[in-house]
Every structure is written in C-alpha cells, then in structure tokens.
Structure I
Amino acid sequence: MKERAGLVTMKGNPITLIGPELKVGDKAPDFVALDNDLSPVSLESFRGKVCIISSVPSLDTPVCDMETRRFNNEASHLGEDTVILTISMDLPFAQKRWCGAAGVDRLVTLSDHRDASFGQAYGVLIKDLRLLARAVFVLDQKGTIRYLELVKEIASEPDYEAVLAAVKELV
C-alpha cells in the first residue's frame, strides 16, 4: 500500500498516510464500514444522493465533536437528496453512545475499525496510529469526487463554507 509522508500534521508533527492520493474528478472508491448496529454498509448504498464524507480521528475529541455537531446541524438545511457520513475508527458502540449523548441524529456515523477499508481506499489512514486523518469529500449523485479537503493540521476544522458551496452546486 502506498505511503505518503508529510501531507498533514498532528499538533505540528508530520504524519504518514496510507493509501492513494485522490483528486477532484476521480471516481470515489467503494468501501465497507460498520454502522452503529454492526451491519456492513458500503458507499454503493448511497448512490443517487450527493454525499458528504467527513473522516475524523475520533468522535471523543474536541475538534471531531465540534465538526460532527456542525455537520449534523447543516444536514437539516441540505434536503433529502444529500447524505452526510462521518467515518472514524471508533467502535460502533462508542459512535452510537456519542451520537445519543450529543443529540446527533441527522447524519450517519460509520466505523472503519474492522478493516480500515475506507481509510486505505481514500488515503487517509494514519500509519502509526491506525486512525483516520481529518478530511472531507463531496461526491455527486454518480459517485464522482467533486470536492475534497485533506485538512493540513489534524487539530484544525475543515472549511465548512467551501464544503457547503460544493454541495449547493450539485443539488
């Protein structure tokens, strides 16, 4: 598997990512992750919708918490033709608990802990920590990447306005 060093940092320290470097215009790779009830879910099940995929290291960290709550709030303004997926290495049980405690109910949380299928396919798996880097992908209804942001510093939030502008161009 391809390794890419120094594209992002964690608290200023360069980290190595595993997987390809995806670009706008690429076909989004399929993956299988687990939903909160341990059922496998693939990207294919969301075809036909505009899809925001937010990868985060862990919902139990301050920035991931803020980001996921923000996307949950934005989901109510996006309509039924758009779905937001938040993917982390957190166990499905922890994701379900966190969503319940945070009142997050308008987006889908998926766990990549079992196979790192998403992390490897999207090039956001952190080699030494087996966590996901912070990134946002916007896919059109046919599964083509129309926007992506690999957040340079994992402790920073993504550019929400750019993500929402990309979605609005597609719906």
Structure II
Amino acid sequence: MTGFDLGRLVREAADAGLIVKGGGHAMAAGITVERAKLGELRAFFEERAAADVFRLQSEESLAIDGALAAEGATISLLDALEKAGPFGAGHIAPVFVLPRHRLTDARAVGTNHIRVDLQSQSGGNIQAIAFRAVDTALGEFLFRNRGKTVHVAGSLSGNYWNGNRTVQFRISDAALA
C-alpha cells in the first residue's frame, strides 16, 4: 500500500509555476507562494490530490510483518527486535498480529489507556496496551468484546516495572476473529 507523496505534489506545483519555491519528501513539504496565486494553487492541489485521497480513504488495510501467538512474544524475540532498531519514521517497527486470541480483560489505566489481557488458543497469555484509546473506536471495540476471540495488530515493546522486564504488546488495531 502506498501513501500520499507531499513532496511530489509540491514539485509539480513548482513545475507549473504556482509557487515561488518549495520542496519536501513523501511525508513533509514546505512552500512559498504569492498571495495572488493562492486560489489557483489550492485548485491545483485539490485536483491533483483528489484521486489519491479518495483511494486512501477507501482502503482499510494494515501491512503485517508477521504473526505470533502470545507464547511466541518472548524476551529473546524482543531483544532481537531491539537490536534491529531504533525504529521511527524512516525505520518503522515491525507490525505483528496475534490471531485468534481471547480478549480475557480490558480495563482503563492511567490517563486514557487500556490494559488488555489476551490468551492464545494454546493457553499462552500476554499483556497488551492500547495507548490513548479510551474514547476511540479501538477502545470501544476492546471494551465491547471482552471474552470474545479477536485478531490484534501492533508491536512488541519492553515493559519495565519494579525491576522486572516483560514483553508487552502495543495494540494499534483489532478485529473480531
């Protein structure tokens, strides 16, 4: 799946003579424009971006790098992933799915987070967290589907508490199995 390339759009506007100067890349751009050309530039952006924006809005997909069961989310796997990092905008952390796990509990914690307990079909357990999710569609889904079997997507991270290090799953999306 491809996203929207802001830099390309700015380069096209420069080629069309609509901006004084500008530049950027796929995720960010900057421009200088004459006030008299604002309306024309806006129409240009809307025309050139419309097809990509509609396509992106209609897509409901998430790229998954691998599938795990709760018992596969080990400290040694986390160590290997951390050695591959650091992760950020140019080097995105792997996205995993925990398929067909029972959502045994979901409860609000902290300011706006949801702590989730998941159990694999073979009985393995893992704690997960959905950050800033209480008042979101994801949060509503997690609270509404306690006890049900779900697919959960996200990333692995280390959780440090009282001198102990455990594997935690950071939830980014979920669906009924």
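Computed from the coordinates by the stated procedures, all read-outs in this text should not be read as laboratory data. Remember, it's a predicted structure, so these values are computed and weren't measured experimentally. Cβ atoms are built from the backbone, for glycine too; each structure is taken alone.
Laid out as a table, the results:
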quantity: Ranking I, II by Rg/Rh (Cα atoms, Kirkwood Rh), the structure that comes out highest; calculated: II
quantity: Comparison of I, II by distance in nm of label points 7 Å out along Cα→Cβ at positions 10 and 130 - largest value held by; calculated: II
quantity: Origin of the value 32, where relative contact order in percent (Cα under 8 Å, 6 or more apart) was derived from one of I, II; calculated: I
